[in-house]
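Values quoted throughout were computed directly from the atomic coordinates according to the rules given, and no laboratory measurement underlies them. Model, not experiment: these values are computed from the prediction. Cβ atoms are built from the backbone, for glycine too; each structure is taken alone.
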Structure P
Amino acid sequence: MVLSKMVVDSVVLEGRSIRDTAQRYGVSKSWVYELVRRYREGGDAALVPRSKAPKGNARSVDPAVHELIVATRKELVDLGADAGASTIHWHLTRQGHEMPSVATVYRILRRRGFITPEPRKRPRASFVRFEASLPNECWQSDMTHWQLSGGTEVEILTFIDDYSRRVLGCEAVKVARVSDVRRLFARCCWDYGTPASVLTDNGAIYNARARHGRTGFESDLLDAGVLYKHSTPYHPQTCGKVERWHLTLKQFLAKRPARDLRELQAVLDEIVRYYNDVRPHQSRQRMTPRAAYEGRDKMPAGTLINQPHHRIRHDVVDQRGHVTLRYLGRLRHLNVGWKYRGERIRLYVVDDHVDIVTEDGELVGEIVLNPDKDYQPIDRGHSN
């Protein structure tokens, strides 16, 4: 303010030129011109320093859009659905609204107190995971527990398509049994076709691995030409897609208490419809599971189970002249021969056919595995 007054007085009162004044006070001529102009228009009051902040922001978001974002956020939360910035942006864009970027939506939610920033997480690109390349290439299934509003414990069975994340069947029962799994699987096959493979955990309703037998569900898969896969015990991440669906499902169910199984099933049907047809799925580039499922050809049953299974096994022949090999869930003893005790050998396995070769390349013989026997004799007809 003081310097501005001195500059103005130099020109107006003392009669100095603009150039001399600028040199005298070490300022630019344009600033001297500006100060003199402001003084002549408004007097001393016009010399008060002015804010350099812009009078407006062409990139600012309309307050009406702010309120629309907040309202959509509250609506999704009340529904029990995902209410993140990406999902809100997707819904409002689909409704025809002209929206700012997802990052701007996130900042609006954060400023309004709906989001608390979290520590930086491990980037998604660093994870290595399996994902089917086509619909019906693999279905995942699992059971989860739920409690009715009166406190009664029930169970919920689900089949979900690995590629599209489409929920193919979701059913509430008192206690899940093998018969329930078989019935739901048959219904899903009727509605969507038979898959090439099915992945489950090691629950007794799915397989009898712990009992060294076979469930009716496993028999159904075998008869239909469906490859059956199960997860490693105590490793639920293998069935991560159906596990993630159950987490989403319970967020929905928490907003819709049900008194009995019939009411719960009606709620499940409503949630499945919303999840498949309305809710955008982040892992499918914001497509709905239904759109992802119907957007590509389906892999038919038999595609995977009819492919030969290849593996190479390195072992050492024990003191009895045997090596062991797991086949169809049981440990088989292969009779290599006393002559080869203590030697390192290789087993070339193609389905039920095993070639036994020494480290020097000598073909010891071959074995065609008999699923009914634990001790397998060797055929040396092709050995040197």
Structure Q
Amino acid sequence: MKRLIAIILSVTLLFGCSTTVYAKKVSTEYVGADLETPLEANLQANAAIGEKLNINAKSAILMEYNTGKVLYETNADQRLAPASITKIMTLILVMEALEEGKLSLDTKVTASEHAAALGGSQIWLEPGEVMTIDELLRATVIASANDATVALAEAVAGSEEAFISLMNKKAQDLGLKNTSFVNSYGLDAEGHLTTARDIAVMSAELIKHKLIRDYSTVKIDSLRGGESELVNTNKLIRYYDGCFGLKTGTTGQAGSCLSATAERGGLTLIAVVLGSPTSKERFAGAQKLLDYGFANYSFCDIKSETEKFTPIPVKKGDENEVIPIAEGSLPLLLKKGEESGITQKLVLEKELTAPIKKGDIVGYVHIYLNEQEVGVIPIKASNGVDKLTYFTCLIRLLRGLFTL
């Protein structure tokens, strides 16, 4: 018995877990003193575009969310074990089920034998224990609990096996050609692989669901009336300005991994780091990627300079004109300082012939950056105009007679 206790204590110390801080009912994928220490200064915080970043990882990528443009990458298509970053895809499907009304945050889920039997990060679910979707989401996003993740998967699809099929189907729908899932939670398994590029796309899909921020930004939470403490393993939400998620991952095969999302001044960035040798290195790598993006780029949502334009004459219509309006905008990712080079040119139809449907395109606002066209904003008809008929001509004639 004494030897068993010694082994348990040794494992606890190896992973930096303090039983005085972290409740005994929760085991997270990673805990350590450095979670509570500020980030070190990034010596490459002002790295210029094209400069190589010193990132200690097997693979990394930086993507801008709104345009999907890749700003930096290294070995971004190398297939690697993703560890608990797997849960990003699981969470996408849970968010979709919530939005479709298949589940609600108050839906009660009974833990299965399968979910309760999982190892690794966990909240120690007991078979038959009941938790709500909200509680399971907190456990999954904040503490990366594998048992909670499988309980969510079973709530969505009935079984984890069926849920894994949905995960792979969603990967295909998103165009992820280098991703294959074998489980819903991320423990190492043969064939369970993805890439930094695919994870960036998954992350972009997940943060479309605003609800995820209610969980991914929580630093500390608890379950079971305070008996079980949840500690967020993403250090960046504590110390990186604008960070709002997203997911850490750690296994022997995968190493230390991270998908980090941050937003400043309308610019939203996704930084993915896979296969760092230590947790410290993954946070440092993501910090360098995010700093690089914020230092060199800005995001502008270009709208037309005039929302209403001069009416366009209409021939052979029961109305004489169409009122054009600008709808939508043009999202542009710009290098810092390029904003002043944006100009617009309006091109409208001079005359139209009925019939015209409401919403028909009647022109464009052409957007230029330093005299090079970078996109257009369509101008549409705000009203429809039917073709002039004999009957409408007669009505007009009669109206004219009665007004004499």
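Consider the structures P, Q: one of them gives 58 for percent of Cα pairs over 33 Å apart as calculated from the coordinates. Say which. Going through each structure in turn, the value belongs to P.
Comparison across structures P, Q (criterion: Kirkwood radius over Cα pairs in Å, for residues 103-190 alone) gives the highest value for P. So helix-only ellipticity at 222 nm (-39500 (n - 2.57) for each DSSP H run of 4 or more, over all residues; to 500), computed for just one structure, reads -8500; which one of P, Q is that? Clearly, the read-out refers to Q.
Here percent of Cα pairs over 20 Å apart, for residues 239-302 alone was derived from just one of the structures P, Q, and that gives 38; the source is P. When relative contact order in percent (Cα under 8 Å, 6 or more apart) is computed for each of P, Q, the one that comes out at 11 is P. I have 0.25 for FRET efficiency 1/(1 + (r/R0)^6) of positions 39 and 375 (r between Cβ atoms, R0 = 30 Å, to 0.05), calculated from one of the structures P, Q. Which structure is it? That value comes from structure Q. Look at mean count of other Cβ atoms within 10 Å over residues 159-166 for each of P, Q: the largest one is in P.
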